[in-house]
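Structures follow.
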Structure I
Amino acid sequence: MPDRAPLAGVTVLDLSSVGPAARASRMLADYGADVVKVGPPPSKSGVQIAPPQHAYSGHRGMRRVLIDIKSPLGLEAFLRLVDGADVMIESFRPGVAGRLGIDYEAVSGRNPRIVYCSTSGYGQTGPRRLWAGHDINYLAVGGYLDCSGRGPEGAPALPGATVADIAAGGMQAVMAIMSALIGRETSGKGAWLDVSIADGVLSMMSLYADEYLATGVEPGPGHYVLTGRYACYGVYGTRDGKWISVGAIEAAFWANLCRALGLEKWTDSQYVDEDQDGIREDLATVFRTRDREEWVAELGPSDCCVAPVLTVAEAVADDQFSSRNAVVRAASEAGEEFRQIGAILAGQGPLADPVEVRDPVATDTHEILKSAGYAESEIAELAEEGVVA
């Protein structure tokens, strides 16, 4: 673990409530940034989604301010916060931030060093820029779903996690923000980051897209070793109704697996297309003779590239993750204790034990406005008029 959080001293204003932008600010906070969640007062909230308390790790380590940006006094209060911020994250549809008076032009006019991150489904330009969408839509247009396995009636299978939100959106935003912060050290200027989740999905698909662009051969499910063409890379059922994953791509790992299963006859047929049905049938038959954990105990440490398919409940209790302190204790201000995934990405700092998860309706508005130069009387007046809460 680092002695000092990498983003210590970096202030982030996050206007999102859910989705990729909220995932990005979660990661930035775990890298040590001072993340301030910005939302409207309850009476002005409209249709903004309020996630459950446990979502996004309970917003641990973050602060919260409620400001009605649509009012002139609220807009000025927000821009006063911008003056001292390093990063601003928004996830409005293209054009909305401009109508609110908080687009990059307005914000950078106040603070030229600001790193302004706009996250949206399709980006700030292009024919789909105003389309509504969610994770499945971005995975669909980026080619991800079509290369996935097939469910009933040949439909692409739904992914088990919101891959577009997490990786194509949230992680893309974090990488872009960190890169811009590093660049600012040399240029002295901030940047406007146009984070398109759909673009992120297409980037994730570059291994297959580049193959198509270079060769004209269109990939899909069963086209390539990683999408199910060969039996050495797949999932097989075990006697107890559970599942085991096999990823024996390299010849040495495949030979080890064939030897362990008594299927040496297939050692030299790993990538022989006409033999794949027979190999799959034999693998399925052998794996069904024992329970999952028996196979894992034997094959896991034996250089076969085998691992169990764990449920979420099994994963959070798994010895490997436990040994790396992946799950931590958390406690609410009311004294309720529960568990959550810790700051486990490389370079993120250790957490307190237990992690404090604040009351979801608690705010730091008074403290934050005071640090921005507002007098006690001004804050009281803003609160009385419903501009802040």
Structure II
Amino acid sequence: MIAGTHVAFATALYLGGAALFEYQPDLIGWGLAASCALLPDIDLPTSKFGRVLFWISTRLERRFGHRTLTHSFIGVLMVALLTAPLHLIGLGVYGWAIIGGYWSHLWIDMFNVRGIDLFWPSAMRVVMPGNKDHRILAGSKPEMILLICLLAFSALLYPVSGMGFRTGLAHLLGNFDMAREQYVKHVGQHWYRLKLEATDNLTLERISGEFPVVGIWKNGLIVLQGEGLRAVGENLDAHNLYPNHVELVTGEPLRVVGQRINMRGRTLGWLLKQLDQNRTCYLSGELRMGDQKAAPLQDLDRYRPALFSGQVLRLHYARADDLTAYLDMVAAEGEVFMQVWLKSGDPAVELRVNEVEKTDAIPAQLKGFL
């Protein structure tokens, strides 16, 4: 096969692998795959690598011949051993690009009239297909047609190579479960937005737009709609919005800074005073409140970032604005988990809660009975 066919075939395999195995393709990976797709022909002095490394190619051709050692499993094994350090330093995706590019050359050469000595030093040749009349002669018209087909196939693969077949299918179908699965798989790595067409379970209003994804709630997702948090999902008892068509949109990388805080004897009002008011902070946890203040009436929203029932206050991605009714209530026990989300280039954040004297969790009017 000519060099262009080898590069086109390696490109199709590289992009197809990205779509299937959901790794992120880049120019370095593609360059390694494309260049290594030409490497097995180093045993031919007239090839691309053979002309550059002529002192190696002439010796290989004289000693072993063309399409033998470098076109065998032994050649693949040697390349795999040379790429092993890449896997040890966390660059395994590039190691696989090299191996895949090298193997692509052997694979497509099997369609050549002569085939390859894949099991060298055995003289058995491997060809595809078995009928010689159906195999391809290098540089022939059938190879030019194959080259055009490979280029067209690569162009079709490119749009979905970065997101994967499953994600691309989820976008095409607008399937909520597949979008949620993708979010759960990569949560904490990127900012995400949910391109959503939904029905409000309370008003039956049609909702559409792109909404930032905040977290997970009862087999659904939490999104920021305007100034409020809403739950998206198919459970009508737990979710605010019923999804009709969704797409999960990946944004820039995300950094999460978190801290666990013991709230025993403390109030949420005290905690909020410790936080940077210029940043949105999400609080999650469960607190048992020590005073006897009656629980406030709840509205009909199914998902609530702050839910007070009996003496237990449950927080799930609650923000400062969600805690107004509970700021002066004292926690008898419990913890909250605090998160601040940062974008690329945002200054570093250090979450530091100052230790203060804890408030007595026993109301004054009850102390006389103790």
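Just so it is clear, none of the values below were taken in a lab; they were calculated from the coordinates. Remember, it's a predicted structure, so these values are computed and weren't measured experimentally.
Calculating relative contact order in percent (Cα under 8 Å, 6 or more apart) for structures I, II picks out I as the one with the greatest value. A value of -0.53, -0.62, -0.99, -1.28 for log10 I(q)/I(0) by the Debye sum over Cα atoms at q = 0.10, 0.11, 0.16, 0.23 Å⁻¹, for residues 152-263 alone, calculated from one of I, II, originates in structure I.
Where does the value 1.05 come from, among I, II, when Rg/Rh (Cα atoms, Kirkwood Rh) is the thing being computed? Computing Rg/Rh (Cα atoms, Kirkwood Rh) on every structure in I, II gives 1.05 only for I.
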